[in-house]
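Please go over the structures that come below.
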Structure P
Amino acid sequence: SSTAGVSQVLNRYTFASTLSHLRRTNTPVGRDGKLAKPRQLHNTHWGLVCPAETPEGQACGLVKNLSLMCSISVGTSTEPIIEYMISRNMEVLEEYEPQRYPHATKIFLNGSWIGIHQDPKALVRDVQQLRRTNQIPAEVSLIRDIRDREFKIFSDAGRVMRPLYVVEQEDDSENGIQKGTLVLNKNMVRRLEIDQTLPPGSEDYFGWQGLVNAGVIEYMDAEEEETAMICMTPEDLEAYRMAKMGIPNPEAEYDEAHPNKRLKTKINPTTHTYTHC
């Protein structure tokens with residue numbers, strides 16, 4: 001609790017209450033403060049913090065609950081990442097001449113500017129592949145800001161991350177995966193079903209970590225989510241897959257006033273719908 005320290009007796013009333021207690025977070029702010037901001041949900045809490053579960057009274061909004069599949073980064077070494085990027089033609093900051101490469105992309109590692117690169121698209125793709133093949137830890141965040149010409153890498157501790165399914169962007173002939181489809185396939189689902197019949201500690205156990213190691217699932221923090229396109233529903237993924245294959249989507253041509261259409265035209269086109277300055 002906030003008064004007695006960090007040690008608490010685990011709540012065992014029900015299974016749900018135990019899960020809730022295991023994911024509880026506490027904001028170290030005075031309970032009698034008048035500030036409303038620490039108690040409110042932030043936009044970056046989407047998918048990471050439960051928007052509904054919080055106590056009533058003085059602790060309202062200060063005690064929150066993480067979502068069940070979130071994890072907190074523990075921090076990893078940055079040396080292998082730096083060595084790899086130098087081998088991929090990254091020019092270190094000490095040797096950088098701005099006059100020669102005025103449009104080069106800056107590379108930041110945990111907030112420190114370490115170098116520049118001429119072909120950021122290829123570099124980001126290569127480092128992403130390293131993460132998906134488990135050659136660098138899954139908790140490393142890769143953010144490419146195209147507007148500011150920056151490539152930011154974070155491997156520090158304390159970032160809240162959530163798992164997402166990986167969608168293949170290009171045709172993968174080796175694994176037979178079409179672009180616009182999930183990397184997850186039926187063979188992996190069968191392996192997860194076989195896991196239920198295996199004894200504890202079996203070497204053949206696939207499990208969650210097997211999905212992460214196979215590049216099916218990757219962890220993203222709030223900052224990397226800003227530069228990623230995330231499908232919210234299976235229907236969105238199917239529409240994206242068809243668009244990638246060049247097949248026109250018949251549903252895109254239906255009436256704009258359709259009740260299931262996500263983005264509807266304004267009833268009065270002369271009014272503004274700005275919610276902030």
Structure Q
Amino acid sequence: MADSMQKLTSYKPLRASVIALIVLIAVLVLGGALWSLCMVTIDPGMVGIVFHERGEPDPAGHFIVEEGYKGIQREVLEPGLHFFPLTTTFMEITQVPMTVVPEGKVGVLIAQDGRPLPEGAVLAEDDQFDENGNLVKMGQIGIRKEILKPGTHLINTEYFQVELADAFYVPSGKIGVLKREIGDSAPPGQILVSLEDNYRGYIREVQEPGLRYFHPKIYSWDVVDALNIPPGKVGVLTRKIGDAAPAGQRLVPRDSNYRGI
């Protein structure tokens with residue numbers, strides 16, 4: 001009888017241990033399954049491009065879409081761990097390298113999707129966002145007005161193609177002359193235009209030595225010698241472009257728009 005009781009008491013804890021082990025294994029298996037279905041890790045130096053296989057098509061027919069619509073999501077995933085409560089079963093996530101713009105370069109954004117570019121237009125409007133960062137109006141297809149400066153950028157490469165171009169470098173002892181190639185026609189008779197205006201033509205303001213980041217599709221530029229005045233000499237400026245000075249006035253202020261010395 002004693003032997004029977006010994007066997008019974010030793011059996012109960014053994015059975016409880018087995019049940020606990022089975023429960024633990026089930027929890028681990030279930031947790032691993034949920035982890036694989038709900039968690040996504042984006043590697044350092046990469047961005048995640050998300051394609052939703054379910055949802056309504058974009059009303060405007062875009063293949064780059066906002067959250068909730070079927071297609072390639074406009075927003076990308078940053079490096080790190082991301083949790084999706086509704087699982088990633090119906091999502092395809094592709095990792096691509098971040099876009100790097102080296103020093104001395106600019107990145108020109110060319111949108112592969114967006115609103116149609118009006119006939120005759122060269123530059124496309126950029127995406128418009130509200131103060132909370134929500135998209136208000138999608139930009140246009142084509143070369144965007146915004147450029148990327150040197151650095152590392154989280155770019156959706158399905159949305160944008162990025163072309164690298166040289167930045168505008170003016171060496172010491174030189175000045176830079178800008179010409180705006182895209183814009184409105186300047187008023188009749190006006191040859192020089194301001195950098196702040198939207199007129200085509202040579203820019204009145206010169207660029208001093210240094211590195212400048214201008215849109216290479218909007219501006220062209222040249223580098224010319226700066227005026228060197230040796231010791232013991234003075235420089236006399238003659239303005240060749242501008243309005244006629246008042247009758248009898250030979251010397252004109254430098255900050256005026258009059259032609260003359």
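What follows draws every value from the coordinates through simple rules; no lab data is involved. Keep in mind the model is a prediction, meaning the values are calculated, not measured. Cβ atoms are built from the backbone, for glycine too; each structure is taken alone.
Compare distance in nm of label points 7 Å out along Cα→Cβ at positions 113 and 225 across structures P, Q and report the one with the greatest value.
Q
Given structures P, Q, which gives the highest value for mean projected area of the Cα convex hull in nm²?
Sorting by mean projected area of the Cα convex hull in nm² in descending order puts Q first.
Another one. Any idea which of P, Q comes out highest on distance in nm of label points 7 Å out along Cα→Cβ at positions 57 and 97?
Checked P, Q; max of distance in nm of label points 7 Å out along Cα→Cβ at positions 57 and 97 sits with P.
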